[in-house]
Structure 1
Amino acid sequence: MNKFGLSFCAASLAALCLAQSAQAAEQRPEFVVGVVNSVTGGASAIAAGAVSTFDLLEDRYAKDDTLPFKVRFINYDDGSDPAKSVNTVRKLIQEDGAHLVICCTTTPASLAVNPVVDEARTPNLSLASAASVIDPAAEHPFTFKAPLTDRLMIAYTIDYMLDKGYKNVAFMGLDDSYGEGGWVEFKNIAADKGLNIVADERFARGDTNFTPQALKVSREKPDAVYFHAIPPSSALATAALRRVGYQGPIFHGAGTPTPSFIAVGKKAVEGAIVGATPFTVREQLPADYPLRPVIEAFVTSYDAKYGPGKVDMFSAQANDTMLVAIEALKLATQAGVDANDLPAARVAVRDALENVKDLKGVNGIYTFSPDNHLGIDERSTLLVEVEDGQFKLLAD
């Protein structure tokens, strides 16, 4: 055969391979993932990082032809309104044909949609912090989550308080379901571990004057004060407590370690001890830390799209939530799910979520089960201290 003939055969073979590859790609099952975030409204500040992460990852996964399936994302804004969250999730299930839902930014919204996803037998991955969103798993069979729960972080924090010899503590928190969830966990864990609570004060997210609550707490002379809130209120309330003369140790839950806490609180939050995950102090982790490669890869890709220094804990939580979702879809595909049989496929994806094992994320290693819809454990809990305007890993 002459050179022309060989070239023609080679070109024909290449074209055939490309055609077969394209045909195989088209034959991949398609999954619809519905994402609901609080892009606007009162929770938009904590949703911003998650929204950016989802934009980054959705673009990547939509173009990834190495996946054994195609994925199409549908995004909605619930306006930080739980009622709108419910209606939006219903739309995703009834009209958009979502196989899996990721909702919601806040605990109130997540609790509101739980009955909806249970009734529709559609799996949901929540971005909220409260353990009540998923526990007990038997009562919330279709809801899962990746973000660390208040329960884990509060237990870790109280153990630290007791190790330091603190006996009498005060609680300050938001007057919404997030604050109430933290109060319930703090009260119960403190009682179990023998820690005495001498004050319980609340404030609204939009408050600007925290002096009355701070004065009441200061008068009780607690050994330590624990805040269960998010910036800016967590920072402003801390500043108020310092202004009225309280000089004791101040602790914060895992909703606080964001750049805005330090930016708003400035010198007043120096020395505050804050619940966190490895991501918060990623540059201080040992070189052989098992999650470091995953963290560095995520931060590099985030920085490349949005610029250095903008990634935060909510970005990290969204990253891990999406990793869990994609892993579940992989497992469901490997099990032979028919994506076109929507009711059966939804249940198959739910079952796959319970079989995600040893998945390395940015905030921890995830292993789910029928009894555990969180997947992350106390190995991912850390305490950090604000020092010179930075979060520093707290030594034991």
Structure 2
Amino acid sequence: MVRVKSPEGDDEMIRTFSVPEIWIPTEFQTLDSEEDSRCKLSGCENSHVSPRALAAIGSPSATLLRDHWNSQDNHLRKDLGELHDVHPDRIFLTSGALNAIGYAFDVFVASDTRVGILRPDFPGFRHFAEHSQADIHYLDKLEFPFTFHPDDVIEFVRTHDIDFLILSNPSAATGVLWDVDEVTRVLVSCPNTLFVVDEADSIHPDLSAAQLTERYDNCLVLQSFSKFYGLSGLRIGNLITPEVYRAAFSNTINPAELTSVAILAAQAALSDTDYQEETRRMVASSLATLRSALVATKWRLVETPRCFASYVWAPEPELDPFEALRVREVDIVPARAFGLERGGRINLSDPEKISRLADELEAMVPTTISANG
């Protein structure tokens, strides 16, 4: 807190500090709100919930609601450790991946830290970097298909002497996923830079880079139970750190970080492999439908079957896909959310909504797809 003179020059006043509010590409619901007829593909949530998770919180006891519970639940951390082949002591549970991002900046970033951010990527990264008053540098890929390769990042880090680089994998904008070998290549090539790998949008825990935290001290992995595990409303995620930083996170993370209900539901969803397979099947089905629907158009898709989302784009003079769909009551995340000019991100988790999108695309061709039409 800093005290400064008032404009009149007599009394001292407290000067506040803030940065532009954080914006995340999702749809927030309001309790008791009326049903909306629009086709919403702009969220980042799963379209269905684990039956085991629902059963786990179906009739919570009074103690679950009344008492404080250990946020670093040993059972859930043990399950995550077995899934990713890492020691559970290096796993910290957080209130969603969003808080995990905040803790990563709290532990590693100061006003003189050179922070690297990719564009397009999750727009919330910028908020945390600005709040830390970091020295921010951007690596841009603003032409279709907006895809970063390991060599791009390696050159960027070396050129700008980046201390801390955060990226989503798969990409929060396009859904493109680097495999573990590609992540490893970046870590090995830039050993003096800390890489924070945000895996919140992944639908393949088996492809996680989490195990790399056992081998490399410059890798931190963030994960979420919001999307693949369908628990956005309970706000639970985790981070996985190399041993060398374990004490720093232990000293930083809120001891009352999580609710008992979130922990119970996460344990259940993590064990519900049938539900997880169904989610992957639904994403694959949606992607196949979307591919087929776009054949008759000039729109193009940045696609991956290993993510919750994909990015649709169209060259000029075609209408911007976001605007063309918006007027037909189909909502996707606008390009501007990711620093782009055209197109938008589509949630692939609900085949029924993707089918409606496909119907709208069919109705648009060929009469309304062109801006010159």
Structure 3
Amino acid sequence: MNVFIFTPLLVLLLFYIGNIPVDQYNITSERTIVRDTNKLFFILGTLLLVYVSGQRYAYGDTVTYMHFFENVMPFNQCLSTFKIGEEWLFKLYLSFLHTYVSSNPRVFIEITSFLTIFPLMYFLYNYSGDLKFAFYIFVTFGCWDHSLNALRQYLVTSIIVACFPLIAKRRWYIFFPLIFVVAQIHTSAYIWFVLYFFLYAEAWGKMTKLIIILLLIIVVASPFTGGFIDNLISDTDYGAKYVNDDWNYSINIFRVLVAAVPIAISYINRDLMKKKYKYYDIVFNMSLFFLMFTTAGVFSAVYARFNLYFEIFAVTLLVWNINEMVHIEKYHWVKIASYGLFTIYFLYQMLFTYGLNWHERSLFFVNSWSEESWI
């Protein structure tokens, strides 16, 4: 657990050193890209996070992926047997790295960590307007540890986040083929074909109310429909893994309450936030999807895994709203309270949900079960 404490603190230190003051009141148009951190210190902090992420071992499915990488077929053979479906593109990715880059599984994990972490941090660097606070919420919200656990799905998430300009500019004719491609890494990505059409609805408009009603229906009906949904997708690669009982612990009531925080605060600020951020509606709707799938995930892990695509946007929505609220006298305390409450939630997750000790023998910086981590 100590790695989950020391690493974010060191990254935060680098971001604080590289801080560039931004006078938000001098920005008269809708805010798009607002960077408050020196590029060099952003890169240094992000590379530190990437390196530590790539040094994990006994965390989530990491060991399984490392063993799979060691036994992957040669690239030419993999290419000749390539199929649409069956998440074959991920196998092709592993095969390429193993054949042409390195057969060392640690190299595979490090490269994948870079491809996963850097786009996420670059998104926060560009759009959050407050990288230090956004990164702190990114960690305590659970995004970082989820990226270490859900390797394939977070890799897909990072690719989609990196292509956020396609969503912002409504270039569906490029975005849809991209989704088809990344779905060959994780089939759950097909959900974007449906949700894309809801992304541009006005925050707290009629569509928001419709989605909230849909959320309530899912919650109420899940005890009755959950089994039907599970059976419907049980023959897919996605369903075969997540419809079993082993994944029923993935969401708890505390995660649902935390997922609701960005939406609840945005409701309080529904008038304040109008015309403040150019992509506010998109980020808001993705945050609403995050809440919807997290809530439904209490009843079925099939829903729960979808929420990973949207949690980075929930972080952004929360940061935007809180940074606007602190300029109002009666809300000066909100940001400090957020630091404290999310720290408590993070420690709760680490200690009670995951059951981690301060020193874990094989969590990071080892390459086999026989070794013991130095930290």
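Here Cα Rg over 2.2 N^0.38 Å is compared for structures 1, 2, 3. The highest value is that of 1. Of structures 1, 2, 3, the largest value of Cα Rg over 2.2 N^0.38 Å, for residues 58-97 alone belongs to 1.
Which one of 1, 2, 3 has helix-only ellipticity at 222 nm (-39500 (n - 2.57) for each DSSP H run of 4 or more, over all residues; to 500), as calculated from the coordinates, equal to -10000? Each step should come with its number before you reach the end.
Numbers: 1: -15000; 2: -10000; 3: -19000.
Computed on structure 2.
The numbers here are math on the coordinates, done by the rules we state, and not lab data. Here the structure is a predicted model, which is why all the values come from computation and not from measurement.
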